[in-house]
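Peer 1: Below you'll find a set of structures to go through.
The numbers here are math on the coordinates, done by the rules we state, and not lab data. Keep in mind the model is a prediction, meaning the values are calculated, not measured. Cβ atoms are built from the backbone, for glycine too; each structure is taken alone.
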Structure I
């Protein structure tokens, strides 16, 4: 496949090899290994459009996190293809290129992510084909006005040279904003991410999923307490100002709910003063901040799912300090506050690990049945947070896996899918405390969170909690196999 540079950085004309004789021809029009170096990871969707002469489509793009790279070609007829570089850090930002594509010249155009794209059909029944690396997301559709004078595309010349009197446009394409009015920001270079609380369940999986998504490890900073104690303002400011992250995932927090009641000052220092330090540093470097909050900001007395706009009423030191942390984070205009509940991940202790450990020596267990919530897998949550970070839809969100259950129902499901013959005695919170003699901080009996706001900004909800629990238990089994192998070595 021949690769020909265009006027735009990273945008190439592609000419696949073509072998033919009087019988016809053969051409390998898509070979993945040839495109890996371009950043085109895989074909997620293939689209075709049919257009009459003079139909003009564009200039289109999808917002993050569903921005698309495209490989486009004409398989019948001909068209003038147009690509515009919208990446603010690109040397060809706001510049464009035009390429003639026909069913005879065997040319394709590779359009990277961060570009607007369009074409005008030069013949009736022109069939245009797109291979894209991200699925279609209607809520994230956007565009630039096709004849924006700031771009300087010489449409008049294109029309006159090809016998087009007047372009045919959809109503939507007639009213896109100009490039100066466009508020969507794309970047050519990878963003830099800082994760506080990396050694926790969520922080650990956030780094893993960032790397899986293609982010280079050198663009991810996960400082531990020794290198960035969040209660040490000077240390926080110096670390964040030196690294200059684009996005901060603030996962570090005091999460020992019961112990928090006895150590209020220490919890305040971490959850409130520490969050203020991280927020102030994020403002200093212009970074987005994603703050992980909790269902404990609610008292748990509501009968329905809690929506983000519901009035908070935390009944524990943990819940109170996490809400005060929310108030600090709001001081950064580029903030996301994400309330979560019942989290489980591979790196750390959680309810699922506890139940599996108890199943070794117990034939029955007492588990609370009057607290209801949504178990949330840190791998699924990480995907959502990474996608959210690519948007500018700042504000307050709820994010958990779909569905809900009681702790007792979760325990029964854990034992069922792991083939553990353990009886679950369903008890009330009050009965559990009497049986164990424990003292506990107040826990909300209803921790069900409404996640519709996630869909409203074009992102997908997380899978059902049962599906997530099953995948997590498989991960635990695989992790145990790996650990056993390491011990043998």
Structure II
């Protein structure tokens, strides 16, 4: 939840107000309200305007008293405020000071998506009524808001590039927490500071550097992970009021971390990297916001590839990105826990999916894929199944692309081997009779390849073992005769599959 311009217009003190320009700004968040008014437009007043530190996401109250006859000056003010990230103006006393709102002023506000709101024509209206009511609404909304990370990042994304700075983020967090924030390097050198109330930078900086804060203050120290593992120290100070809650501190850390990563020189890929992590860590709120930055519908990402290689994984990731670019404009692929993880949407079509699988299989890598993943919880569950068993499963199966079901089956048999000899012997029992024959080694090798690797195809088995297809057919018939059952049909094929899988896993475990 967030307090938008549209919601503010529902307050009693703004009843009858008219939006004359900037309709698109009505959904923007309002974090504070201020007054912009000066008596005469002389050079000193212009310098004062230039010196004002506009905070962004403010709603400004004015009557343009000193420039009421100058539409160009009014347009200039709107330009400056919009560039500073302000959301709009509440324009009072139109008809008394500003005789009417000029069309050029309206066009300027519209072009900048800046809300220009005309208050009712009444001299009885007071700035203080709107200020107190809006301020109360902001405080109430912030006290019930469970997550402000996405909101602040969205507000930052709407600012001009030159305003997307650590200073701006700290100011937004300061206003949200009603606390001072000090960002420093690991040596304690202050990089940036934003104080609440304003203007106490030097005093707080000296207190922190001397490590002598007032004992009555609430002081929190934590760390922020920036880009390329660079770490910063964050100090939060609340001088009055109640202590901050743990989730408020956690959201502050996440907001700063995401800002430092997202608005880096490699902006696009940084967002993708954080999106991959949010999906795999089942952080749905963070995931939805990051996806929105690139217009990605995460509900469509129902396929996951987990890729591992003994080669340089960074180089491999670059190769994979380049290859995928011929199929997908912005592939959702990045590192995660020594793996490369790729997310795809089944809606791209079976042909393209197969092409991507074949393309990835060309590289020297181990790969597993999971389909029909309905949500991030299923994604994380699938990853946690694949992650510890991918290397083992790649040795069990003689194919380049494994499915989640393959991994799950290997996990099942690995669990069986830990239950003891009796469990193992029970699974192996169906093939014990084959071991009594003179050509047992050849027959068991053929059976293992036929069932586990060749999808019960005699032709594929013959190619894998480099013998004639008729030879494989003869061996299959002989095995069926020894077992007194058709091994190509269930249930015999199922029990033999279990037995051959157990044999192979035991062989791999033996080294």
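Peer 1: Comparing structures I, II by Rg/Rh (Cα atoms, Kirkwood Rh), which one has the largest value?
Peer 2: Details: I: 1.06; II: 1.17.
Answer by largest value of Rg/Rh (Cα atoms, Kirkwood Rh): II.
Peer 1: Here FRET efficiency 1/(1 + (r/R0)^6) of positions 157 and 349 (r between Cβ atoms, R0 = 41 Å, to 0.05) has been calculated and equals 0.80, so which of I, II was it run on?
Peer 2: On the way: I: 0.05; II: 0.80.
Here the read-out was taken from II.
Peer 1: Consider the structures I, II: one of them gives -14000 for helix-only ellipticity at 222 nm (-39500 (n - 2.57) for each DSSP H run of 4 or more, over all residues; to 500) as calculated from the coordinates. Say which.
Peer 2: On the way: I: -8000; II: -14000.
The structure behind it is II.
Peer 1: Right, another one. Among I, II, considering only distance in nm of label points 7 Å out along Cα→Cβ at positions 181 and 365, which has the greatest calculated value?
Peer 2: Working: I: 5.8; II: 3.6.
Looking at the calculated values, the largest one is I.
Peer 1: FRET efficiency 1/(1 + (r/R0)^6) of positions 5 and 149 (r between Cβ atoms, R0 = 30 Å, to 0.05) computed as 0.65: which structure among I, II? Let's see the in-between values first.
Peer 2: On the way: I: 0.65; II: 0.90.
Corresponding structure: I.
Peer 1: Computing distance in nm of label points 7 Å out along Cα→Cβ at positions 261 and 477 for each of I, II, which one ends up highest? All intermediate terms of the calculation are to be shown ahead of the outcome.
Peer 2: Working: I: 3.9; II: 6.2.
Looking at the calculated values, the largest one is II.
Peer 1: Looking just at relative contact order in percent (Cα under 8 Å, 6 or more apart), which of the labels I, II belongs to the structure with the highest value? Mind dumping the intermediate values first?
Peer 2: Details: I: 13; II: 9.
Structure I gives the largest value of relative contact order in percent (Cα under 8 Å, 6 or more apart) among I, II.
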